[in-house]
Structure P
């Protein structure tokens, strides 16, 4: 039936957005590349929603989703980080290629996720969309705010490569990270963490709004807060990832 193909069609739009985003990234239009990444993220959410609504789950859809995510949330952010480093350092040295490792570790992350049955209520490691959004929002902010303090950091040969390596490690690590997907019967502790994160996002949004900063900084800081919160929860209140 036609409805069985609707989720896969939306997933294909995710892939298409990612491909066009890569083209814009290579053309150094990082602002448009990030907007296409956001469009891909919307499609990534809608395909799962459509699959649940229409009860149109399939193995084909699962594999197609991973392939689309690899482009939109693996290749695209790594190319954006590569281009950002080239622009900020005015060079094309070996250091500029280190961010491309994000694509490699994203592939490992996606392959691991497809085989790992432990990742139900929580993720093990940083999800590829979250990693991509962190990279994309940073690149967007540096592109539209060239005089910011972050641009000074990105102008060196350590900040972006070290950040890329840290993200690579987070993608494949065994640290539990709470999911933002709401399902019935989830534990109260998980709901509490989501409420805490939502409050943090509101504070960050208000801070950015009051200081009249670019909206992409709110996205960036929210994702940094998400990572830090999960690290803190791991240290002081470990999640049960079973």
Structure Q
């Protein structure tokens, strides 16, 4: 297979399925051969990234991710897509392990936000690991935005939505999702909300009636992936 890319996913699996589904649906096709060539690594058994970032006595996910990178080096895809937001905490170490370029989801989300608005107050929603990692906060501040990081009470709601509702019970709790968005937009005065967790992207995919302004990092990554893959085809 030529002109293909690889997807390093499985963190979590349903969120990765959402990414692939959007990827296929947004690719303009008229026949089977118009779809994109890709290899999916659905590495579901990678240790929890947030658990390790918050407590270094927990199992380290990096060796598992580096093993995936090694296997992708053997395949030689055109580029690698890392679909886990929290795993971007280890992005530099992973990129150093390969000459194959990797797409940087937080950076692409920040670029898109800058295209939509030049400045303003932005809320970042993600796992505690992503919050502590500071990857999104850095990228957003580098582009000139004032960034709201949730305080404990709000982060507890986000954690419940991500882990209890979506990951554990496959429940897209739109009521809680909208409650969180309303708090940061109408109570805390944010202009936009950046969704920096693939579980939040999953619920956003099915939130057709969402009235709140959001930047969905996974959705942006899908568009970047399609654009880059089609450029290689040419």
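Where a number appears in this text, it was derived from the coordinates with a stated rule and is not lab data. A quick note: this is a predicted structure, and the numbers were derived from the prediction, not measured. Cβ atoms are built from the backbone, for glycine too; each structure is taken alone.
As an exercise: mean count of other Cβ atoms within 10 Å over residues 47-54, calculated from one structure in P, Q, equals 16.2. Which structure is it? Only one of P, Q returns 16.2 for mean count of other Cβ atoms within 10 Å over residues 47-54, namely P.
When distance in nm of label points 7 Å out along Cα→Cβ at positions 15 and 215 is calculated for each of structures P, Q, structure P comes out greatest. Figure out for me which of the structures P, Q the number -23500 belongs to, where helix-only ellipticity at 222 nm (-39500 (n - 2.57) for each DSSP H run of 4 or more, over all residues; to 500) was derived from the coordinates. Comparing all candidates, it corresponds to P. One of P, Q was used to compute FRET efficiency 1/(1 + (r/R0)^6) of positions 79 and 175 (r between Cβ atoms, R0 = 30 Å, to 0.05), and the result was 0.70. Which label is that? Of the structures listed, the value fits P.
Work out the source of 21 here, i.e. which of P, Q gives that when relative contact order in percent (Cα under 8 Å, 6 or more apart) is computed. Label of the source structure: P.
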